[in-house]
1. Which of P, Q yields 0.95 for FRET efficiency 1/(1 + (r/R0)^6) of positions 225 and 265 (r between Cβ atoms, R0 = 25 Å, to 0.05), as computed?
2. To which of P, Q does the computed value -15000 (helix-only ellipticity at 222 nm (-39500 (n - 2.57) for each DSSP H run of 4 or more, over all residues; to 500)) belong?
3. Suppose you compute mean projected area of the Cα convex hull in nm² for every structure in P, Q: which one lands on 14.2?
4. Out of P, Q, which one gives 2.8 for distance in nm of label points 7 Å out along Cα→Cβ at positions 121 and 161 as computed from the coordinates?
Structure P
Amino acid sequence: MKYQIICDSCGDFTPEMKADPHFRMVPLSLEIGEYRIMDDETFDQADFIKRMAASSIGAKTACPSPEAFQKAIEESDADEVYIVTLSDQLSGTYQAAKIGIDLYTESHEDSPKKIHLFNSKSASAGECKLCLDIRECKEAGLGFVEVVDIIEKKCNDIVTVFVLESLETLRKNGRLSAVKSFLASALNIKPVMGAVNGTIVKLDQQRGIQKALKRMVQLAVERAGGAEAVKDKRLVITHVNAPERAEQVKEDFLKEGSYKEIVVTNAAGVATIYANDQGIVAAL
């Protein structure tokens, strides 16, 4: 195989990507108190959402070990390996992958394999988008250095936005006070969030989920450079157990412009925890 794209499990691969041997996932682990599972093909979203709702303890994630990334590289028969991870501002996964690469190169000094690690400065839909962008570059016949240059620029330019239906995970994890959570729920306030240099910030807020989602779409297109600029961009929409809502968001995006491709995917475990049931993440 000429190339392989390795991503952590926050990449929220589509079924088509999961079936493509060019893609490989390195899972994080998911925790609710003493309950712990891997975020891999065994992840049961419906069951995990029920467990999160029933627990007074917030769900958490743990990044993969460096050895997990080392193993993924060793088991790849590709000449070129591209690794995409969560923003280094959100998780230790990037550092784990960096160490994993070092472990591999130290034990395979004569390996001709070319390896590059990308800090997505994003998560979820953003990681998925970057993985698809890498495949597009390789299928177009671009060389290793060209791909690295193009995707590094995309990491710096990526626009990631999201809206949460519920703030319960943030409250349970101590990232939002009970008072703020109560007021937001009572007033039906939905924050519109985004990533700036890989760090999560609040971009706006609206009363009601539909208004918040429409504002999210507007902000995404604006931050990506406007309707003319997005014509050349791939749009990825990740939903947490909300396919109909994702389709409505897709339609809202189409009202704002046209895109090279629109991909809709369901969240794996990491995004299910942090975006929570019915949450939407989008990346351009």
Structure Q
Amino acid sequence: MTNETLKKAIEQTAVAVRQMNPLVPSITNTVTINFVANAQLAVGGSAAMVYLPDEGEGLAHICQAMYINVGTLFPVYAETLPLTAKVLHEERKPWVLDPVAIGLGKMRTDLLTQFKEYKPSIIRGNASEIIALAGLWNLSGGSAVSEVRGVDSTDTVRAARDAAMALASWTGGAVAVSGAEDLITDGKQVIISKGGSPMMPCITGTGCSLGGVMAVYAAAADPFVAAITGAAVYNLAGSRAETYVKGTGSFQTAFIDELYTAQPSDIAGNPFILE
């Protein structure tokens, strides 16, 4: 894939989502439900936030794509998440996994271990989460001792390159490593998406909502292009919003506005490097 073909694919994906208004449910952490839903709506998706087993299973049958985030877990999720992921995998529906706080507690570890066989289309996480997930799944580049400080990364984006490529090769999809710059890979090619804002890590949910937005784009494109498009619109919106806000509170509102108003050609034009 060349720079020009990738730009064209990003623009087409952004246009297609606006036209489709795909149904993309989420099972996400309670801290960020509102942000995830609003971000999905802003880019052109239709959001539905669920947590019960029958709801997850039911929506997995009828959705165009889905987002699963393990940030805050309740006992019922031990049934909901594997059931939902199994249906998505069997019906070949695209879905995004966010392995938030991997390594924290047995239930989270057990769930993330089970997800290996259901091969998420896109895995989005910070560098430490990606390295730890590759370690949990016994893939190259991974490490069981990668330090995840709650939801924060202690590793650099570039340090997760090998783990990201191994995960993408295993799933046949894409992996996005979020940070000051975003690394996206399909196991063969690597894209570095530029832009964003230092304010983005200072509000709760930018990473989680990015996973939800990548799921929206996955309804209209292959996982690699969907992940790149999600990173591009986020980095564009972040860099634009920071230019006229007072602080992080107004930044969050401005950020959603910029997601909503971003034109497909501008999203495709956000700087990236094809390595």
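Any read-out appearing in this document is the output of simple, stated calculations on the displayed coordinates, not a laboratory observation. It should be emphasised that the depicted structure is a prediction, and the values quoted were computed from it without experimental measurement. Cβ atoms are built from the backbone, for glycine too; each structure is taken alone.
1. Q
2. Q
3. Numbers: P: 14.2; Q: 12.1.
Source structure: P.
4. On the way: P: 1.8; Q: 2.8.
Label of the source structure: Q.
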